[in-house]
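**Q** Next up: the structures, one after another.
Please treat every number below as a calculation from the coordinates, not as lab data. Values in this document were obtained by computation on a predicted structure and should not be read as measured data. Cβ atoms are built from the backbone, for glycine too; each structure is taken alone.
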Structure P
Amino acid sequence: MTVPDLLPAGHRPDYRRLEKVLTRSAIPDRVPFYELFIEDTMVERMTGEPLSPAAEVGLYFRLGHDYCNFPPDTGLHQTDCLEADDTGENNTAGQREWLDGDHGVVMSRRDFERYPWPKVGDWCCARFAEYARHLPDGMKIVIRPTGVFENVRRLVGMVPLSLMLYDDPQLAADIFERVGSTILGVVAHTFGHVDLRRVFACIMGDDLSHGGGPLVPPEVYRRHVFHWMKRVADLAHSHGMPFGLHSCGNNTAIMEELINDVGIDAKHSFQDGVESVVDFKRRYGDRVAVLGGIDMGRLATMQVEEFRPWCRGVLAACMEGGGYALGTGNSPATYVRLENFYAMHAEGFAHGRYCRTGGVT
């Protein structure tokens, strides 16, 4: 099911819509759209084209987005993934992958010393020009690096990492240090070697929690993660750009530190079964921008006739006062009903406009 004609007459992309939301500096003309990324197979499914920067940029434009994501390459080769048949109705690849939490490629001091730790270079942002070249007028790029904890978890494996934090804390510290310096170096190199006239924000993906709370004791984040995240945030801020964080799960125990100490400007990833985007907006919306939040379960299971009014209610609740961008609670995956996904965008265009005084029309 390729993208239908969603764009209203006279539509023009304008990155400043999303910029106003991320900085909470002004009310845009309408609620912009936001996704952390769109799965590769879904890009191909929605465009009917092979995956390429041109296809991605074109898809974001056709969906009504004002930007396209660019993920710098960290060069961190992670653990092999487990595979199973992908039963999602939009699957084109045949298999779905997930991380093997029981094993990793850096599980011992010997592994650490033998691992080919990357040296930062132009390769990390080599494809940036391909994305920038296809941007229509008005669209810009969001730099989207992956975070320290997520990369460590993938390199070591969640179970080995949990044991290592207690059995060999020095090795764990060394791994966090090496990964943190690599990611900061990659982001700094990217900022220093691409055309920043095409960039307006940095949003990091780093899953820190499950539904019940942080994946590891918050002290681990304080000791090994937050200072690296803050340095990336400070780097973005030094270039006059907002810094956002995608992090799944229940982050309540660390949210104050993410806002006050790390300095995040925006938060993405919400689940109705953990904390709905509406509840989060009421709780934190006067301090950080709120991105996405249309629940993945509802996107995957609701009939479109039921989904449309529910989505409209979320939009109305979250757009009050600005600081909100409409999108999925995580990312468009193969199990999402495309009819609902497109309906979400249609609702955004139809009911997401602000009046001149900043109120909801």
Structure Q
Amino acid sequence: MAQKKIVLTGGGTAGHVTPNIALLPYLKEAGYDIYYIGSKSGIEKQLIQDYKIPYTGISTGKLRRYFDVKNFTDPFRVINGFFEARRALKKLRPDVVFSKGGFVSVPVVRAAHSLKIPCIIHESDMTPGLANKLCYGAAAKVCCNFPETVKTLPAGKAVLTGTPIRDELFTGDREKGLSLCGFTADKPVIMIMGGSQGAVAVNKAVRNHLNELLKDFQVVHLCGKDHLDPSLEGKAGYKQFEYVKEDLKHLFAAADLMISRSGANAICEILALQIPNILVPLAAGSRGDQVLNANSFAEQGYSVVVATDDLDAKITETVKEVYENRQAFKDAMAKSSQKNASRVILDLIEKA
């Protein structure tokens, strides 16, 4: 029997790659040879090469809804990428393509469709991005994270799956997490996470009210690159990191409550781990998807949402409110159907 083959694609940001990485062990277990098609120099190349997955780089361009000089040149890069992806797919002859979105995915999915290779795509945010919208016609199924998204997708193609979560996040050790921070077991832990770049407004609000928070809680603060505060080093009950990679699972295990931005991958991890949380969506400089993501989680009973501009005034009272009602949030998250995403998506891949 011939070995099954799959091509993964997606890139531009880590959020378009980490769910693909989460699928890798499931695909290997199911007997797939795995290949990746991404951009020639994007973040996906660096992330995927760590996993020894054969990688093909293609030309790509961003498709913008606003005026930019590159709008005159990028369409030619996308067309070139289509033919490069088509050549690669003809050579690899995969059984299926799985796309996590981002602009590199458009020429790959379109090339696969031209070769009659079935494609499954995944949309993380509440409102689909332009790249995925351009791929709807070529997709056999469109996976999504939010119940509200289902009705905006093509009839008969939408599947509410949630986002694949790296299995290692479920293997954290609470005691190890407390030890990493120098914390004790007799006080609950708040974990602050503002994304890979940190969140200046969140960092500021936490530090402005740190002494109040430390009366009842211990605080582990992932503050982002170059955002450490030297004056707070060694402060009892407070531990700051620029970012954490290998030990993140232990910090999650130690967290009784989280304050986080509301990027789709971050909140899906919080949901899967069932950690009561306060979401502080990024509004400026985005499509507004973080606001919609956060509001959906609030409506489903998983989260409390605080606007960035209100956080400084509300942080202490909101932390106490969420912690007091933590069991209600956990119960709501336990009932969610947006879990076991990797198994659900693997089943769709097998059927395709």
Structure R
Amino acid sequence: MPDGPLFAHAQALRDQGRGRTVTYSRKVFIPLTTLCRDRCTYCTFAKPPGAGGMYLDPNEVLAVARAGEERGCTEALFTLGDRPEERWPQAAAFLDGRGLGSTIDYVAEMSALVREQTTLFPHANPGLLTEDEMLLLRPSNPSMGMMLENISPRLMEPGMPHHGTSSKDPLARLATIEAAGRVRVPFTTGILVGIGENNDEIVDSLFALRGLAAATGAIQEVIIQNFRAKADTPMRHSAEPMPRWFARVVALARWILGAEANVQVPPNLTERFEMYLDAGINDWGGVSPLTIDWVNPEAPWPHLDELRRRTEEAGFELRPRLPVYPEYIQPEWIDPGLYPDVVSATDGDGLALVPEKTGAR
């Protein structure tokens, strides 16, 4: 099938549902802990004790958040390994020393600290969550997230990237997203393309997310992310998706997810990232003027001035948003104690009120 009709349809859907405004969230990346119970074969974020695995202490968390605040950021992205205390005694000892029962308790503590001490809004991305854990995080997090990655259990079989990684069980991931719908948490999710899945599994994953979006109402954004091979991982020699082929996946995602969906591709994982505007996206995700992408440390963020220039040259307006999308800034979706602060941080369109200091680094 030629690319032209697919891309044209994706663009028409995006323009119909989201217009010609492309958004991004101005953020700092807070790697709360690089310890993890899992062993994904493509990951360099997770590290064992003694090889960089650690927890940030409260002073370190606040230092990053305050530096981001000075640069006009509005999001504090908390990323961490999934329940490291289940694998590492050092993680359990750290939590015991703080009188905490789990890493999620520490996420809640640090999210609340950032809310109390800065103007940033936390966005927790801690892996699998129960309803009770979401309710614990909800007073300080207007939104949360977790990638589905792929719906296929085949990727958990021996020799596949999720073998031995219990948190990547697709059924468990679907259950977390369903829980977000029940407790009314705006939720970001997505797929990771190029880790060994086949075309049918990509399509099945996108239809699963479409079904979850309709059933729960909670999916505020779907990330379509391309795999990048990393040194010192078992998948370091694996082929990465070709950008033009991956752009077809992005266009297919727009077609499946529909005109109203918020579809994002990270701009730091492809040199000519503006091609994804042709594939129907309407968001660049979180982009930092300060911190690296701790999940893809080899891929620097584009400078915000460059992101704006290249987006505008493609015929779009670039505007900042909060970690929660405008359509979810409603009393039913945000904790009552947090809702007034979220509203006061937005303009008439529900987008972020931030100083436009995009040249700051």
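**Q** Looking at structures P, Q, R, which one was volume of the Cα convex hull per residue in Å³, for residues 36-139 alone calculated from, given that it came out as 103? Can you show the working numbers first?
**A** Working: P: 129; Q: 103; R: 114.
It traces back to Q.
**Q** Comparing structures P, Q, R by mean count of other Cβ atoms within 10 Å over residues 300-307, which one has the largest value?
**A** Values: P: 14.0; Q: 19.6; R: 17.0.
Evaluating mean count of other Cβ atoms within 10 Å over residues 300-307 on every structure, the highest lands on Q.
**Q** Can you tell which of P, Q, R yields 15.9 when mean count of other Cβ atoms within 10 Å over residues 244-251 is derived from it? Display every interim value, and only then the final one.
**A** Working: P: 22.6; Q: 15.9; R: 20.1.
Only one of P, Q, R returns 15.9 for mean count of other Cβ atoms within 10 Å over residues 244-251, namely Q.
**Q** One of P, Q, R was used to calculate distance in nm of label points 7 Å out along Cα→Cβ at positions 28 and 212, giving 3.0; which? The partial results should precede the final answer.
**A** Numbers: P: 3.8; Q: 4.8; R: 3.0.
Label of the source structure: R.
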